[in-house]
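Participant: Following this line, the structures themselves.
Each value in this text was obtained by applying a stated rule to the coordinates, not by laboratory testing. Source: prediction; values computed, not measured. Cβ atoms are built from the backbone, for glycine too; each structure is taken alone.
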Structure 1
Amino acid sequence: MGDHDTYWKADGSYLPPVKPHTKAKHQILADYIKNWVVTLCGNNMGKRKSITLIDGFCGGGMYVDPENNNELWKGSPIRMIEMVERGLEIVKYEKSKFDYDLDAKFIFIDSKPDHIDCLKIQMQRAGLEHYIHNSEKCEFICGEFEPLAERLVSEVGMRKGSSFFFLDPFGYTDVTMATIRKIVSLGKSEIIYTFMIDFIRRFLSEREGSLKRAFTDILEAEGYFMPASGYNILDQQDYLRNETLRLFRNKGGARYVYSFALLPNRTIVEYYLVHLASSPTAQRVIKNALWEHNNIELIYQFNRGVTGLGFSTPEYYERGTKIFNIEEENVRASIESLNNELMPVIYSHEDGILFEELHIKTMQTNPSPVNHYMSYVDEQRDMREIEVWRNGKITKAKQLKPGDIIIKSSQGKLFDFKSFKHK
């Protein structure tokens, strides 16, 4: 939900206007949920999966889009349901798992009863009425997310399976780091969380009062985000992002953390979408979704301190509908950015490194999805800098497998392939 001035009337007679960065956020969420379901179920050897999806700050379910003659724009709860259904369709009909059974439950939470009432009306109008009256499939809770967190974690634990939390609060005090930790500790749970980096920026200049309590008690950020004296605005932003990722890895307990910047102007990040997960597969899926909706030129951002992928509102207005295309220059910049990162790792492994291990070691520090890794390896192989081995033989295959061995080019060297058994 995110914006302080966003509200819905209970009868649906007033729907708030959707902002460009909210649209980007919703589209990222939708892409991710669909691909999350396909990955979970398509790769599952069984025929049944249980998932729980929680929208902790769900809002009223629908917006109006001022850029499109105030046409309706679906909010996060409706998109979550539709994308789970779409993901299951792909599993059944494109993955040929026709009898696959997905036990999905949605839990929608908002502190305002008007928002919950409006959401139910919008779901009914969207053809989702059967969810409203089935508490096994969909639960509506009017209340603050944080006091409910322990109960939610307990319910997810009892349902088992996998879970996803979408946490898009109004402010920086609405979700504690302790709650983030509890969710991550479930093991098969993932989070997309809106982190207000602007709060941290203000704290660095004030460091007292209510800001200090939120910083130390809610975020548990003592020892992080030290005063960045002498930094220019771009270096400071780079520092703040890196500290954000360090904080969530260490205090949130997530092994894999990635961020997506949302910028109201060209250079200053207002907040990050932070994705937290326990598996590298989850980060591969989110990076694909983030890449699709990045509208920052990577060459530009590498020179401007905006590291990682992001969405800039000015770029959106200037580029119109083209912003969601993967542009050639961004693909090239992404692949080239891997040179300084991957070659030292490859060269440091005298006996080679599994492609999967190479990706996992470096995936959190660059914007490149796994297909860009493959393109980079292919380029270096053509230049005879490296070799790729599969099943004891050199391979020229462009579609790499996790167990392929990447090694510095060396003619006639014998390798002990037994030590590279894929786990």
Structure 2
Amino acid sequence: MPKYYTLALGCQMNKLDAEKLDALLQEMGFEPTHKENEADLINVFACSVRQSAINRIDGRLKKWNKIRKQRPLTTVLTGCVLPKDKKELGKQFDILLDAHQMHTLPKLLKKRIQDIEDIFPESDYFKLPTKHKSPFQAFVTIQEGCNKFCRYCAVPYTRGREISRPASQIVEEVKDLVKKGYKEITLLGQTVNSYQNPEKGNIRTFADLINTLAKIDGNFWIRFISPYPTDFSDELIDVIATEKKICPHLHIPVQAGSDDMLKKMLRKYTREEYLDLIRKIRKQLPNVSITTDIIVGFCDETEENFKDTLDLYEKVKFDMTYTAQYSKRPGTQATKLFNDNIPQSEKKRREVELNDLVNKYSLVNNRKMLNKTVTVLVENTKKESLFGKTDTNKQILVKGGSKDLIGSFVSVKVTKALPWSLEGTLK
């Protein structure tokens, strides 16, 4: 059997696409391998959001070119690839295609590799099968692309305009996953809550969709990432507050706490509108865990602008934050319109200062859970303990228990709080 190796960089969307590719290739008669030297086919899911990810691909290409000199090798580049990166990297790959064109890959491979099965899947990215890495956790795509065009972001230029998947497909896939015993299902979209069902029927909005999914029989959790603040409707908050299967963890990217920076980034809300949204959510979901994304050192960000971000963080007291130093990406609006004029040393200083707040409030929020009993989905074992997450997405180490509990819900008493995790014992 021909073998394939896949390198998936970046976000969960790329990782889910890699799982779709697994299903496609294995149906064609390919066998997966973790060793590049064994592979007849190497697939790369690029992430043009970060230059560091593109640099990783450049480094691996040297190794693959050496293999190519010794024997036949086919390479495929897909994922999130900006036009500039596509132009430079495309010359070094045999096949270059956008992620939503993945269903065309079998025909392209058939022209290059002998002894593989002829399969011609439906010409629809959303209908591609998925071979999930986990037997109890699954990502489900509900949307592709993005219409927001934030000035720092590459996604609209790599994945195209926003397209929502028909709700009937989503409901069918989730029902099938629950039937197979999956315990955690995460809905994926670039701005997941801007979902609009292209079909006619009772399901129109994201609130309608998630409400329908939560009513499917079975013992499972529903998560979703990442919502956009202005699309977070009152109806959606009501559904989350009402349906117990929807996890009370919301990742709501803010990116900056300064109105000047939000406007410059082309984020379509103000600081006060974001704070109003958080207040509404916490009024109905007092035990919710809220996390976010923040960029430091965006173009022209002053010390006063940065202090506004710190002040917003103090007001919200997020449970956790993914902090990134701004880096310009070719083809984005920010690169065309502004100068990347904040020194790297200053970006680093601001990141460290923000992360001090992240550590502070992460610990404060985690301490609120001491002596409480929580439900945990066990994901793995660590030495003689279990490891998993709560419904609020807190990592927790659980003393005792056996590996037979992996993939199960267990009740745990929280006995220790750390900045980044919890510890507990089985009830």
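Participant: Between structures 1, 2, where is distance in nm of label points 7 Å out along Cα→Cβ at positions 278 and 294 highest?
Facilitator: 1
Participant: Still on this structure, please answer the following. 4, 18, 23, 17, 14, 12, 9, 3, 0 is what came out when P(r) over Cα pairs in 5 Å bins from 0, in percent, for residues 134-189 alone was calculated for one structure; which of 1, 2 is it?
Facilitator: Answer by label: 2.
Participant: Which structure, out of 1, 2, was helix-only ellipticity at 222 nm (-39500 (n - 2.57) for each DSSP H run of 4 or more, over all residues; to 500) calculated from, if the result is -10500?
Facilitator: 2
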